[in-house]
Every structure is written in structure tokens, then in C-alpha cells.
Structure P
Amino acid sequence: MGIEGSHAFVMEPEGKGCAEGSIWVFKEELLWVRSFGAIEELGRALVEFKDTYNNTWIIERHWYKRALDVGKEQIRSLSRVA
């Protein structure tokens, strides 16, 4: 899914809180409301959830933008810096 680990900075636990919040949403919206008969079914549901989240959910902490749009903005800003 393109997820990479990174180290947290000392005395800055916000990163852990964001990750825990994301996992909580994932559990509430997918894992606790559906049952999966096979690992392949879970895999398809994960891809579907990721696509729905990125393309349709409006995220408050990102100024009410879609996650996909925020990612594109971050990539553009990084390319200007480089």
C-alpha cells in the first residue's frame, strides 16, 4: 500500500497519535462492520477502502480537502523545494 515507517522525534508524540487515529478509523469503518471469508476478500476490501478514503473523504485536519488533493499539494511543494 506504499506505507513506509519513520522514526518519531523525542518529545513529539503527535506522529503516533495520527497513526493511532488512522488505525481507529480503519477499524471502525471496515474491520468491525464486515466479516471476511478469505484473505483475498480482505485484500480487495482494503484496496477499496483506500480508494474511497483518498478520493471521497473530506478530512478536517487538512482544511476540509480530500486526502488525494492534499497528497498532490505536498508533492508539488516538495518539487519546488528540490
Structure Q
Amino acid sequence: MTRPWEHQPWNEPYQNAVLELDSAKLCGRIEVARKAINLRIAELWCSPSDRTGDMGELEALQDALNVLRLLENESMRKNAA
């Protein structure tokens, strides 16, 4: 099942961060993805459209931020070891 937000500009940087295997590049990818996601959240909240249609994407954005936070924590844990 395709989701409309899969074609939003935030999805590619998010996927790049999730799929990054090089720990040296991961932090930068997470930062880029987080900025793109936060920009999209701001766009959705500032748009005059009906928010009920945006709820699925807003949930996906929140889930993406949670995944990025987990990736970042795991990366920091590995670097500290």
C-alpha cells in the first residue's frame, strides 16, 4: 500500500538516514532528515487545509522522528563503547 507522504521531500532524507551503514555519515544524515521532517510538520500546521487529511502523515512524521532518535541514541552508545 502506497502512502501519499512517500513522495514528500522529507521521506528521501529520512530513508537515507535509516539505511546509512557508515557511522561517520549517520549523524549528518539524521540531522538532514530531522530538518526536513520538522519543516514538513511546520508546513502542515501552518496550512489552512483540513487537518484530518494530514493526520496520517503527521503520525508518520512523528514515527520518523522517533526512529531517528533511536538511531542517534544507538550511534552514541556504539561510539561511547
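Here relative contact order in percent (Cα under 8 Å, 6 or more apart) was calculated and came to 12; which of the structures P, Q was it taken from? Matching structure: P. Given 2.5 as the derived value for distance in nm of label points 7 Å out along Cα→Cβ at positions 4 and 36, which of the supplied structures P, Q does it correspond to? That value comes from structure P.
For the read-out helix-only ellipticity at 222 nm (-39500 (n - 2.57) for each DSSP H run of 4 or more, over all residues; to 500), a value of -25000 was computed from one structure; give its label from P, Q.
Working: P: -18500; Q: -25000.
Among P, Q, the structure yielding -25000 for helix-only ellipticity at 222 nm (-39500 (n - 2.57) for each DSSP H run of 4 or more, over all residues; to 500) is Q.
Of structures P, Q, which gives 27, 12, 11 when semi-axes √(5λ) of the Cα gyration tensor in Å is computed from the coordinates? Computing semi-axes √(5λ) of the Cα gyration tensor in Å on every structure in P, Q gives 27, 12, 11 only for Q.
A short reminder: the numbers here are calculations on the coordinates, not readings from a lab. Computed from a prediction, not measured in an experiment: that's the story for all the values here. Cβ atoms are built from the backbone, for glycine too; each structure is taken alone.
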